[in-house]
Structure I
Amino acid sequence: MSADKPLKPDTILTHAGSHPDLNHGAVNPPVYRVSTVVFPSVAAMKEGEKHPFDHMRYGRQGTPTTFAFEEAVTALDGGAGAIATCSGQAAITTTLSGLLRAGDHALIADSAYNPTRRFCSDYLAQCGIEIDYYDPLIGAGIAALIKPNTKIVYTESPGSLTFEIQDIPAIAAAAHEKGALVVIDNTWATGLFFDAFKHGADISVQAATKFLSGHSDAMLGVISCKDRQVWNRLKGFTTFSGMAAGSEELYLGLRGMRTLAVRLRQHQQSGLTVARWLQERPEVARVIHPALPGCPGHEIWKRDFTGACGLFAVELKPCPQEAVHAMVDSLAHFGLGFSWGGYESLILATSGAINRTATNWQPAGPTLRLHIGLEDPEDLIADLARGFAHLGAALGR
């Protein structure tokens, strides 16, 4: 892609990674199902060894479908290169394992995705890597926690389940002054609504399973790097560890990116409609949505983000969990599932799932996480209203 001036994100999403001239005129790069690659000569094979990650040598190292997806993510994020992995969790574990060694120290946001916390505490710590958790709202105060052996400051903004927005520029300035790299889990906003590299991050990881794919039918992750040397290191580790993505999922991820902008804007609009309705419900103590005033880090969201998706949390007023379960079970348009980012709405009771060690999380009552999909918000609101009626009935009201 070339232009006289920088392209807008919608244009990048529409065209990046598409090369009809290389694919017999096909608009979408096809699925290349490849394990073995043959070469016309020993000389050609040896020439490929000079650039092992830029050309096809073996399926695990990448196919044209891989390269197209990675090119599109790189164009959207504005980095030096992207690396596709077989899941979002693989993107996280590959990044941490590929950059940390025994004796290193990593600072992890207390609001990070729970499997990330478990990987750090149950695996990295056993490998001799020192792990500390920090308050996600610490901002520039993180400088006091950075040690001489701190190699990574891991952020997730907004935080998992509790949606704190982190001051990434302030954290990055403190980390870079001490020589540490900043990693962000940018799955919630994607590169469309948050420019991770512009705000100081060095590496952005995403569960492309979610918004990038967008249809709840692919397991896919991606690591995006600001620096080419970091990209080389992580690309090599991904290849050696076998965390490469399959071409079928990569095709679905690239296809999903073509509609990312319109889908995210609809998620945002419908999500805010439902969130504001929930704020008026007598059963609700608080709605935690980064785009709403009062949410932890809302002012930073206004400063740094260009949009919000439809994933947020709700604190109910005190009531028994059995009543909450009756409410959730009664819903017709909200699926009960762990993922999010697809076209369908989901709900999850999160009380007891929020694990914090550096901060004290004390909700008013039971908590829920909602993903607002692409249904008409009026239908979703009517469904939730029926759910609250079931909650009231369970409470004997």
Structure II
Amino acid sequence: MTAPIIVADAPSLDLLCVRVRAAERVAIDTEFHAERSYAPRLMVVQLAFDDGAAIVDPLALRDLCPLLEALAETTVVGHALASDLKIFADRFGTVPAHVFDTQIAAAFLGYGMQISLADLVRDLQHVRLAKSQTVSDWSSRPFSERQLEYLVDDVAHLLPMYDALRTRLESQGRYEWALEECAELGDMARYRVDERRAYLKIPGAMRMNRRELGILSEVVKLRDRIARERDLPPKYVLPDDVVGGLAALRPKQFEDLSQLRRLDGGTRRQLGDAILDAVARGEALDENALPEKPKRPLGAARDTLVALLGVAAGEIARNADLPTNLLVPRAALERVARELPRDLESFDAALALQPWRLELVSKPLWRLLSGQAGLVIEGYADGDPKIRLSHDRAHE
């Protein structure tokens, strides 16, 4: 691939956007720093076309929205795209709608869920990528020759890999499955934080009563708003243990805040009034508006049911040469164990899986649950045990 174009001013960005809009597909990757900001800070955006590459410098450009608007008009190809798209969602409030993730596509071909870009390039393109700049400081300018080589390498092979993966997926009848799965990455709803449930991430929430959860939720909302305004990680505003401590303490006046050892004097002075207001909002919530308590653990019997379904799903996945957690997430099996659906239609609704997944697992798992089929261990005596779903018992 020829030397990349460096895009570091508005006229260059305008020309790049024209090129993006004219392309049928564009490969993309990003470099970012995430250690000290609310959302990761974009340092570099790399693009590859069938006839060249471009390196976009976000630190030199005031507005990348035109690029995001252009990407919305083409198919974006990348590897492990979720983290890149999450940055676009957080920073610009939008993500490209049409995406193809080579890592997801590879999972449908037996590569597992977490194959790295370097390993997939080596297997499909027979090229060994140099990963010497993995921990590079991407805020430094100008880019070194080795940095530029690394940046281009991360996107240069994506479009040829797309072609190779598509050919193999189509030959196995799985291309539409991969597109279905990749389509979820282009849905902005995936990246929106549900403020109503953010409090569940605080350690100790499971043990709190509903009133304490109401206070916890209000304090978490306050922390998130301040963190976003200051562009800081939320834990830098108030650590998790302090947030949980405030919900348990339920302070009424400024002096009460001193009871929390980890809430230092500076933070009390800066945020004390806002914290007390948040606590008061939680105290004032109507009983019907309080958060529901988190679901309790399933219990031994239903945990066993989830494990049994997981074994059966694993066998179905093995036969289909798919990763088990791609085929059926554990959360879907836990819903079944909680709801105990009484017929196949209700069972499908409880699983809440995409059509391609239901096609593979719905009827076999339902037959197992309804007693029409069982799990059989074969080959144990020969030292090669395998688990399979038996034929329907009604026909044995």
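For relative contact order in percent (Cα under 8 Å, 6 or more apart), the calculated result is 17, so let me know which of I, II that is. Numbers along the way, then the final one.
Working: I: 17; II: 13.
Label of the originating structure: I.
As an exercise: distance in nm of label points 7 Å out along Cα→Cβ at positions 131 and 147, calculated from one structure in I, II, equals 1.5. Which structure is it?
I
Compare distance in nm of label points 7 Å out along Cα→Cβ at positions 11 and 75 across structures I, II and report the one with the greatest value.
II
Computing helix-only ellipticity at 222 nm (-39500 (n - 2.57) for each DSSP H run of 4 or more, over all residues; to 500) gives -15000 for which of I, II? Walk me through the intermediate numbers first.
Details: I: -10500; II: -15000.
Source structure for this number: II.
Given structures I, II, which gives the highest value for mean count of other Cβ atoms within 10 Å over residues 59-66? Walk me through the intermediate numbers first.
Details: I: 22.5; II: 13.6.
Answer by largest value of mean count of other Cβ atoms within 10 Å over residues 59-66: I.
When Cα extents along the principal axes in Å, for residues 219-298 alone is computed for each of I, II, which one produces 41, 28, 22? Mind dumping the intermediate values first?
Values: I: 54, 27, 21; II: 41, 28, 22.
Traced to structure II.
Tell me which structure, out of I, II, gives 80, 52, 40 once Cα extents along the principal axes in Å is calculated.
I
Tell me which structure, out of I, II, gives 2.1 once distance in nm of label points 7 Å out along Cα→Cβ at positions 99 and 123 is calculated. The partial results should precede the final answer.
Numbers: I: 1.6; II: 2.1.
Traced to structure II.
Here, each number is a calculation from the coordinates, and none is a lab measurement. As the structure is a computational prediction, the values presented were derived from the model and not from experiment. Cβ atoms are built from the backbone, for glycine too; each structure is taken alone.
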